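The structures come next, written out as structure tokens.
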Structure P
Amino acid sequence: MRIVVIGGTGHIGTYLTPRLVEAGHEVVCITRGSREPYRASAAWRAVRRIAADRAEEEKKGIFAPRVADLKPDAVMDLVCYTPESNRQLVDALAGRVRHFLHCGTIWVNGHTEVAPTPETRPKRPFCDYGKNKLQIETDLMQAAQRGGFPATVLHPGHIVGTGWPPINPQGHLGTWVFEKLARGEEIPLPNFGLETMHHVHADDVALSFMLALENWSSAVGESFFVVSPAAVTLRGYAEEAAAWFGRKAALSFLPWEQWRATVTESEAAITLDHISHSPNCSIEKARRLLGYRPRYSSFEAARESVEWLLDRGAISV
């Protein structure tokens, strides 16, 4: 099959594109610039790369027709964030593509009400990102059910792995948290540290796209959560991360208003977003219909990101 991957050299694409090539597909990657993938692979020599500024081309109405003119059998859109952007592609590809796969987010859930959350639960996102992604999912599922558009939506969690700093045990991106855990210094956690996060390794997300492609009849017209087998609490994550450095985590717990004063405003905002969602998603549907069995646990996936940061000197121990 000829497969067009939009955003094909990013974090998911780093793993997905070589998988597609190795499976015998002809692959065209559309990317914004010339950034190299996070991991080297001989498979990239067989990939055709096209540079395109999606936002600018969409303003001119030429991006979606340009994708359609490549005559793909399948399109995998890893970097679509607005309903209008998605609609342009759907309009251009209707009747011209065998499979359209969109990368969503577990943020479509909003606050966790049932844990783990199945896809059948009502989705009530409360942030703009989640709301836009839910509208895209809704549009694609309606197009599949009413108009026969062959769409599948895959919703990953917090993506981690080589090339990507992980959300840390405090719920933000500050690498200093791992440094303090490595030194055995005290780390304050908000509330009782029992809010959850649900990571997923980028290669497991890539795996889910491959499985959806291979299981066309089960995947079309469906959306799936693609995360690790289990979510983790902030407290459990901190204890596990400290053990990576041979330490026992020294933890304290503060009410939110006191805790937020211990970090920067931007770190507090990111943490609040994560703990307000406290995602915990079920992979049972993806397991049953696609055969999805992720290779990495949340801890294993996050540890690979930390080891990558250590190798680059981005964490000082």
Structure Q
Amino acid sequence: MTPVTRRQFLQSSAFLVAASTANLRAASGGPLPIGFSTLGCPAWDWLKILDFASQNGFASVELRGLQGTMDLPSRPEFAPHRIAQSKKEVAARGLHISCVSSSASMHETDPQKHEGQLADARRFIDLASTLGVKYVRVFGNNIVGPREPAIQHVAKSMRQLGDYARPKDVTVVIESHGDFTDSPTLRAILEQADSPHVALLWDAHHTYVSGREDPGFTVAQLGKFIRHTHLKDSRKEGNDVHYVLTGRGDVPVKRQIQVLVETGYQGYFSFEWEKVWHPDLEEPEIAFPDFSRVVTQYLKDIGS
């Protein structure tokens, strides 16, 4: 018998997962609201991303960098002469772009640096508007100086971006990330921003692992603000947190999905596989179909 290499085994496994997901999708009458971030496939080109999403049971793709750059507005796929074709390529595969994710951080207190971050966020809002995408992600990121003034500063920045996004039919979502992973802080920012075009991207991993909050508590506090979500699993080893395939770690991903479903959440369940930052993670050809299979089963079990 010819020995099977690891690559051959993984490719065979990915094929079986894709076939299983396709069957589940057909049985459910269409793709379930799952997606992945392009953070997980930094080497893939635009059409490979779309084709893979369509073929593996995904309904959406979150744009977070393409082929080595995080500056999405500068990408040729979104140049004025090309962007209409890119939109057609998304639609032709029955997909949606769930979010356009920027790196803009609202914590900067230096006026010039802060304006630079706002300007960058506005570029992404313009791109989302042209693409017909509802959401743009920004960060609060760091608590700089005393806590309350820092929260007020971020909230004011979010309100300014919400005002800019309003006529473009875009909502700016702040991610639970960095120093902003606990519900009281996030709720204070969102309430002070007080804008229908400012909301939350719930990175459910961060509020659980860093914020140490039960998913039920987080959603009870913030559910009305959640428009998009990032899901990922991890296992703690000593003082380090290592990302693992969905359902193999310590993060209650199924419970996170369940509490969202119970609140009537209408957004996508987006897989954030941080391959850009952690090149040693499993390849997207393995991790993406695995997430699709696992979360499809979770949604079936929950009765979504």
Structure R
Amino acid sequence: MTTSKRRSFREPSLITKIGLQLAALGILITVLFPIIWVFSVSLSPLNLIRPDGLNLIPKDATFEAYLQVIERPTSNPVSFFELAFNSLKIAGGTALASVGLGVLAAYPLSRLAFRGRTFIMLVILGVLMLPAVATLAPLFVTLNGIRLDLPILGAFNLRNSQLGVGIAIVSGALPFAIWNLKGYLDTIPRELEEAAAVDGASQARIFRSIVLPLALPAIAVTGFLGFISGWTEFYYSWMFLTQPRDFTLAMALSAMTGTYASAIPWPLVSAFSIMLTLPPAIVYLLSQRFITSGLAVGSVKG
């Protein structure tokens, strides 16, 4: 570091450091308080009528709520792990489809100049602005009129299936995926692709070996948001699915509060909520190292 750079850097004063630490501590408490409160309620006995305050370890603490949630969270004969597997299939399929289709659509929109490109981007932006509820009725009618007969899955109505729910969710997640990935691909220097083309690399190899590795941050973010969208989805699942074996965790949580409208089982709901949030947290921790930016910075010599 040169002398001029050393002089331009001024270390914050002690008061500034204390203020920043207090601000960070306040944000931390604000974020953690609801989680601690919900976890505390989940340890309460099952006869709890309503939460009676914040007790980190409540009186007569027990894990009975977690055991009951795992065995049978609702009146339907479906366990927590069966519900979680259904949600995982929908969420994982949504993430893979939105990323896979999104990057294939975003790349030509970013690199190619063709007639109608601006119109397509405006259409994607318009669809992106629509709320999910606005597409509920047309998707219901469209998917309800399609009946499939597959070798392994057999004959089924597309609307009343997890596949239909996944298609409906992807229809809403795909515009964001295309828009987000296209914006990131625009930042990748084209000189890298031109240099590879001069060396004899095909367009497919350039896309696979250069563009995709550099786009990993955007792909990770898009995939994670697609996973969250599928994991927490409720509208389509509630309107489309009728068989308890196809229900998701979000549907089960709503059923727990709806069945006991006059006396909500707070320990069960709290335990279910804690377990519901664990998979997205795990997915985020696994993909956190990829959610970075600036991988292409410095890759082109000035």
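If volume of the Cα convex hull per residue in Å³ is computed to be 130, which of P, Q, R is the source?
It must be structure P, since only it matches.
Supply the structure label, taken from P, Q, R, corresponding to helix-only ellipticity at 222 nm (-39500 (n - 2.57) for each DSSP H run of 4 or more, over all residues; to 500) with the calculated value -14500.
Q
To which of P, Q, R does the computed value 84 (volume of the Cα convex hull per residue in Å³, for residues 47-102 alone) belong?
P
Where a number appears in this text, it was derived from the coordinates with a stated rule and is not lab data. Not measured: the values here are computed from a predicted model.
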